[in-house]
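Bear in mind these aren't lab numbers, they're just calculated from the coordinates by the rules spelled out. Everything numeric in this text was worked out from a predicted model, so none of it was measured. Cβ atoms are built from the backbone, for glycine too; each structure is taken alone.
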Structure 1
Amino acid sequence: MVITEPRSWKDPSIYVKKIHVEESILDLDYTQEILDRANLPYTVIADRSDPQGIAGEYPDNLVQGKHHLLLCKNRGHFFKPCPGTKEYRCCDYQVLNIGMGCPMDCVYCILQAYLNKPWLTFFVNTEDLLQEMEKAFLADPDLFFRIGTGEFTDSMALDRFTRLSSRLVEFMAKQRQAVLELKTKSAVIDNLKNLDHNGRTVVAWSLNSPEIMQKEEIRTATLDERLNGAAQCAKWGYKLAFHFDPIIDHPGWEDGYAKTIKKLFKTVPAENIVWISLGALRYLPPLKTIGTNRFSGSRIFYQEFIEGLDNKKRYFRPRRVTLYKHIYNLLKKYAEQSTCIYFCMESDEIWQEVMGYVPEEKGGIPAMLDRTVNI
């Protein structure tokens with residue numbers, strides 16, 4: 001019997017099998033570069049039309065749809081504030097929308113309930129994107145911008161095709177009032193090498209317990225692949241960030257998160273880590289139906305939840321506090337004093353109970369984060 005190694009998904013773009021191109025952007029140099037690098041079959045479609053060849057109805061056709069990538073023009077805004085809610089503490093993140101959807105397939109992914117198209121989308125009019133950012137910076141020269149591309153897609157999942165990271169890093173290196181976060185569950189880092197990033201790009205990874213990463217994060221890089229990628233980026237001088245979000249209650253969670261945190265600080269230099277976020281599992285109510293139908297073996301939605309002030313399902317507050325205290329205490333044991341550990345979308349009561357203070361005592365979450373990168 002031949003024993004084969006499990007397939008590595010450190011670069012999830014290998015899941016893409018076909019590309020669709022809007023007619024009006026076919027002749028753009030950037031479009032042609034992407035097609036050449038991808039070396040995949042492609043079809044040209046009318047502007048604003050849907051790719052063909054994806055059977056079934058959404059969301060049941062997501063597995064098949066993720067084989068397809070649409071290259072098109074973004075006719076709306078690229079740059080806007082994170083859609084936080086006033087009920088919970090927000091970090092005032094600015095979202096840079098580079099595309100929609102992801103070749104990975106996490107059971108808990110909120111995009112399943114937020115989007116309604118099964119294919120992946122990437123916007124090729126990057127000159128418009130850069131100009132929009134420049135206008136925003138000029139319009140508010142006293143504001144410090146923390147910008148991320150990982151709200152509606154993974155920042156690096158398609159970077160082998162697009163090499164957008166290189167363009168963004170070089171653009172951000174010249175900005176004095178902004179920093180860019182590239183957040184991923186992949187290990188696609190080659191395009192970040194040999195760039196003069198000037199400390200204005202933070203490379204970030206989402207982490208979880210080994211069991212959750214293996215069972216609930218499909219087609220993602222392993223923990224070792226993510227951390228080895230982070231360690232390499234540290235050698236290239238990048239600042240790093242990590243996100244334990246969503247934290248998921250499951251059998252053996254204490255040991256699972258402890259293993260991940262110990263391996264994190266064994267592999268990655270602590271002095272390179274500027275921030276670490278914590279956020280317990282929360283989801284739009286329709287996601288439970290979608291997730292349980294698509295992933296019948298998953299049990300993460302079969303627990304007790306309460307509807308939060310933002311209309312999302314959350315663990316009951318005492319359970320969240322138990323999860324947070326364990327993970328926060330482990331992180332404090334290893335992290336540098338300068339690393340900002342913060343909650344994503346939690347109340348002052350949770351902050352006080354777990355961390356012993358509320359954000360306003362330190363100037364608010366935006367100021368706490370800005371101090372770690374504002375050079």
Structure 2
Amino acid sequence: MLFKLDDRAKQEKPMMSQRFSYATGALVMAVTVGVLAFAASSSAQAGTVWLCKPGIKSNPCAVSMGNTAVYSDRTTKKETTAVPKSPPVDCFYVYPTVSNQTTGNANLRIDPEEIAVAQSQASRFQAKCKIYAPMYRQLTRSSSMLHAGTPTTPADMELPYTDVKAAWKEYLSKYNKGRGVILIGHSQGTANLTRLVKEEIDPASSVRRKLVSAMLIGGAVLVPEGKDVGGSFQHIPPCRAANQTHCVIAYNSYLTAPPANGQFGITLKPGMRVLCVNPNALAAGATGSALPYLPASRLAPVLSAAGFAAPSTQWVSLPGMYSTQCKSNATHTWLQVSDIGPAGDPRPHLTQSLGPAWGMHMTDISLNLGSLVSLAGKQSAAWKP
């Protein structure tokens with residue numbers, strides 16, 4: 001389950017025991033956008049299939065920005081966010097493991113899962129950047145660490161990166177035109193972007209200058225113990241101020257300290273740690289308030305169970321519910337998520353839907369989306385060609 005109602009609130013209102021079922025465990029949700037059909041690709045790819053790109057029809061990264069802020073005292077507030085016609089920079093987004101196709105690698109057909117995750121994770125960045133999001137032949141849920149069934153064909157482990165790299169090169173040659181770019185990835189998307197930064201961006205100063213920042217979330221960006229560079233990247237440090245550019249934001253979030261078998265925030269490489277940068281307070285060790293944004297369609301059932309009116313906006317935000325701080329122990333480094341809402345808070349609470357070992361992986365971005373978008377704006381304003 002992805003959301004639950006606070007136990008204290010359920011004691012006050014028994015009907016609140018209804019919960020939202022996160023049936024697939026991979027960001028699959030009902031969407032109103034029609035499925036865009038593309039032919040399956042062989043190992044050769046003629047050109048990038050764009051999930052999101054300025055000007056394309058039925059762009060899932062161009063949905064409404066209308067939001068309903070839901071507060072612990074049961075009040076709500078409708079909000080609007082302007083989308084500029086010409087934002088100053090671009091965003092290059094690579095989505096996580098979502099494909100329910102039965103083969104080892106997904107083809108390049110745009111299915112509801114890719115539409116939904118682009119809306120959920122990337123579309124709010126349209127307030128700060130032009131969004132480019134390539135389809136890629138990712139490892140499907142059945143061939144990934146989710147182990148959701150047995151794939152009908154073997155997985156080609158290089159295909160995902162091959163596609164992401166080709167899309168990046170196409171973006172640079174056709175669309176960049178000297179603009180700054182923010183990289184945004186999650187999970188499998190982050191794994192591929194981390195490799196892209198290591199091989200294509202970090203070593204080349206001319207390309208590195210284009211990098212506003214890299215938001216590499218739910219992955220494993222490595223740094224040496226006590227240092228900021230020298231692990232995954234040699235020249236790109238963590239972001240420690242909102243006006244810092246050419247830097248990286250990376251974290252893996254947990255509601256409780258990761259167990260020994262925690263899947264994220266751990267590395268077996270001697271002398272290395274997995275980087276944690278708190279997007280809500282960039283200074284090392286600082287604590288900050290998170291601002292979750294989630295599609296209203298995902299929250300509607302639990303909001304209704306809690307006695308809230310159905311939101312009429314695309315989005316719902318949950319202010320004043322969580323704070324975050326980077327922490328570490330002998331094995332893991334993680335973004336600690338703490339509930340700071342009042343007792344009996346009636347709003348739906350995020351959960352570790354895949355269990356303690358996975359932490360908050362499924363909502364890594366949604367949990368901090370308000371701060372991530374705000375940072376994108378501040379960093380793009382500070383970026384200089």
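Given 24.1 as the derived value for mean count of other Cβ atoms within 10 Å over residues 120-127, which of the supplied structures 1, 2 does it correspond to? Display every interim value, and only then the final one.
Details: 1: 20.2; 2: 24.1.
Going through each structure in turn, the value belongs to 2.
So relative contact order in percent (Cα under 8 Å, 6 or more apart), computed for just one structure, reads 16; which one of 1, 2 is that? That value comes from structure 1. Using volume of the Cα convex hull per residue in Å³, for residues 176-287 alone for the comparison, can you identify which of 1, 2 gives the largest number? Looking at the calculated values, the largest one is 1.
1, 2: which one has distance in nm of label points 7 Å out along Cα→Cβ at positions 248 and 320, as calculated, at 3.7? Before the final figure, lay out the partial values.
Details: 1: 1.9; 2: 3.7.
Attributed to the structure labelled 2.
Starting from the value 4.9: which structure in 1, 2 was distance in nm of label points 7 Å out along Cα→Cβ at positions 48 and 328 calculated from? Source structure: 1.
Assign the value -9500, calculated as helix-only ellipticity at 222 nm (-39500 (n - 2.57) for each DSSP H run of 4 or more, over all residues; to 500), to the correct structure from 1, 2. Derived from the structure labelled 1.
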